[in-house]
Each structure stands twice: as C-alpha cells, then as structure tokens.
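Listed next: structures, encoded as structure tokens.
Only the coordinates and a few stated rules stand behind these numbers; no lab work does. Worth saying up front: this structure is predicted, and the values here are computed from it rather than measured. Cβ atoms are built from the backbone, for glycine too; each structure is taken alone.
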Structure I
Amino acid sequence: MIRLGDQVEVLDDTITGKVVQLSSEFVTIEDQDGFRFEVSKTEVVPIKPLDIQINADDVRDKIKTDLNLGKTKSSQKSVRDVPIIEIDLHIHELVNNVKNMSNFDMLNLQLDTARHRLEQAIKSRHKRLVFIHGVGEGVLKQELETLFRRYDHIDFYDADFKTYGYGATEVYIYQS
C-alpha cells in the first residue's frame with residue numbers, strides 16, 4: 001500500500017521520488033529535481049529503506065578473520081617482513097667519474113646494472129628489491145618499467161613514499 005510521503009519508483013522507467021498526491025487510480029511523484037509525474041498506481045513500487053547497521057569494529061574483525069583463514073603458522077610472514085635489497089641507480093653511485101660519458105651511456109649503465117641486479121635476485125631467490133632512481137625527468141623510471149614488464153613473474157610499483165619519496169620503484173619477485 002502506497003501512502004503520501006513514501007519513496008517510490010516507477011516500473012519500466014527511471015523515475016524515482018516522493019509521493020505528493022494520491023487518487024483512486026493515479027499517483028503523483030515529485031523527483032529530486034522538483035518535477036512531478038502522474039502515473040498509474042499499478043506502475044509504482046515503494047522503495048524500502050535498508051535497515052542495516054554496520055559496526056566498524058565488527059567489519060575490522062571480519063576482515064582480519066578472513067585474511068587469516070587458510071594461513072598456516074609458517075605462512076604468517078607478511079610481504080613487509082621480507083628483507084628488501086636496495087639498489088641505488090644514481091650515476092654517481094655507479095661510477096667515480098662521468099666526465100667522458102654521454103646521457104645515453106649513463107642511462108645504459110643504469111639499466112644494465114638494474115637488469116643484472118634483478119637477474120641476480122631471481123637466481124638468489126630474493127623476493128623484494130627497491131630500485132632508487134630519483135625523480136628527475138622520469139626517463140630512467142620509464143625505462144625501468146619497460147624492463148620490468150618483460151618479466152612474467154614480478155610485480156612492480158612505487159616504493160614506500162615515507163621512505164623513498166617519489167624516486168624509487170619496488171619490485172616483488174614471485175618464486176615458484
């Protein structure tokens with residue numbers, strides 16, 4: 001039964017609103033923009049407000065429980081607990097003198113170093129690496145991302161901002 005003030009919607013249409021007038025056969029609905037529509041009572045259904053109460057503590061407990069399901073004690077280590085290897089790719093960390101090097105040479109040395117250290121980490125079964133590339137113009141970061149995309153078994157993302165700012169990329173290696 002529909003009454004004045006009820007929230008309703010019209011079947012087979014996108015009209016929703018509040019009932020502002022009733023007659024024996026028709027209902028007048030006012031939508032949120034103030035437009036009024038007169039429709040047959042048979043085409044209108046009430047919108048029942050959801051009576052849901054959510055307790056934030058219950059939600060947190062449920063999430064914690066769900067995250068811990070199926071985990072054994074040996075697999076309780078989180079990704080954060082795995083030691084991180086940091087590789088600083090700033091050119092002054094790789095060579096003593098850049099006097100005779102072009103930008104192309106420097107970039108290639110940085111990429112070769114990154115590739116070598118990544119391959120080494122994969123062979124040594126390390127899981128996490130952070131490549132410190134600095135902010136600059138972003139050329140090295142883009143080239144590193146291109147390199148990392150060639151590997152199927154790794155994920156990469158911006159490293160922790162609090163620790164590295166915008167100038168580092170973290171790599172996670174999935175070991176089989």
Structure II
Amino acid sequence: MLVRRIARPLLASVFVVTGFEALRNPGARTARTAHLLEQVPTPASLPEDPGVLVRANGAILLTGGLLLATGRMPRLAATVLAASVVPTAAIEHAFWEETDPDRRKQARSLFLRDAGLLGGLLLAAADTAGRPGLAWRARERARHGARQVSRSARRETRQLARAAQGVVS
C-alpha cells in the first residue's frame with residue numbers, strides 16, 4: 001500500500017538521524033545519561049559507562065530506523081524503536097527537571113513529540129499489512145486441528161461400528 005511506503009520512511013527518519021548523531025557525537029547525551037543513571041537503579045547487566053549506553057542506543061535507533069524505512073521486519077523494528085523511545089525521551093527531554101519556564105516549555109514540547117512518535121510506532125508495530133496476525137493464525141490452526149481430530153474420530157467410530165457389525169453377524 002502506498003501509505004505504508006510513504007509513512008514508514010517518514011516515521012523512521014527521526015530515528016535514523018538521531019541514531020547516527022548519537023553514534024557520531026555522544027557527548028551531550030552522555031552527560032544526561034550519566035545523570036539519569038544516578039537517579040534510576042539499573043540492572044547489573046547494563047554497562048556502567050554512559051557513553052557505551054548512548055552509542056548502543058544510537059545503534060539500535062539507526063538500525064531499527066533503517067529496517068522500518070526499508071520495510072524489512074517493520075513490526076519488529078517498530079517494536080524495538082518503541083521500546084527505545086521511552087528512555088530517550090526521559091534522558092533528552094526531562095521537562096520536569098527544568099527550572100527555566102522557557103526551557104521547560106521547549107523540553108515538554110519535545111517530550112510530547114516523542115510521545116507522538118511512540119504512538120506512531122505502536123501503530124506500525126500492530127500493522128499486519130493486510131495479512132492475518134499471529135493470534136488469528138494460531139486460532140485458525142487450532143480450529144483446523146480440532147476439525148481434523150473430529151473427522152478422524154468420526155471415521156474411526158464408523159469403522160469400529162462396521163467391524164462390530166461384522167463380528168456380530
């Protein structure tokens with residue numbers, strides 16, 4: 001569909017550019033990430049170096065954006081990007097921490113933009129491109145299997161009934 005061919009690259013463009021910038025110049029994001037890591041308990045499996053986290057997130061954004069833009073694994077790419085939007089928005093647009101009213105307003109606007117992107121990604125993640133989703137396919141396979149079992153059971157019952165009639169005669 002033409003809408004998907006236009007909408008996916010448009011939605012992905014923000015992530016491609018942001019991911020590329022994070023890989024190329026992680027400096028400003030590294031300071032904000034370090035600040036966030038001080039406030040939020042992090043799992044032991046995450047690296048402690050904020051620069052590594054910024055670059056890893058940048059690689060995820062760039063890769064996911066490219067996959068979404070090209071239509072390769074778009075649902076998976078949109079899901080991964082959606083999961084990465086939340087920490088990115090919290091790190092880069094923490095309007096609740098701003099004391100200057102003008103900066104708070106700008107950060108809130110950018111945060112809401114990210115919320116809108118999250119909504120678009122959720123729609124892209126749910127878009128089956130006109131094909132049945134996994135839940136529907138699983139239900140249909142179960143129904144088909146149940147019909148097959150029912151047919152087999154009826155056939156076996158008829159054969160047993162015929163065999164029993166032959167023994168009785």
Checklist line | Which of I, II yields -28500 [helix-only ellipticity at 222 nm (-39500 (n - 2.57) for each DSSP H run of 4 or more, over all residues; to 500), calculated] | finding: II
Next item on the list: Kindly point out which one of I, II the value 4.7 was derived from, the read-out being distance in nm of label points 7 Å out along Cα→Cβ at positions 13 and 157.
Entry: I
Check: Can you say which of I, II returns 182 when volume of the Cα convex hull per residue in Å³ is computed?
Finding: II
Next item on the list: Work out the source of 22 here, i.e. which of I, II gives that when relative contact order in percent (Cα under 8 Å, 6 or more apart) is computed.
Entry: II
Item checked: At a computed 5.8 (distance in nm of label points 7 Å out along Cα→Cβ at positions 61 and 101), which of I, II -> I
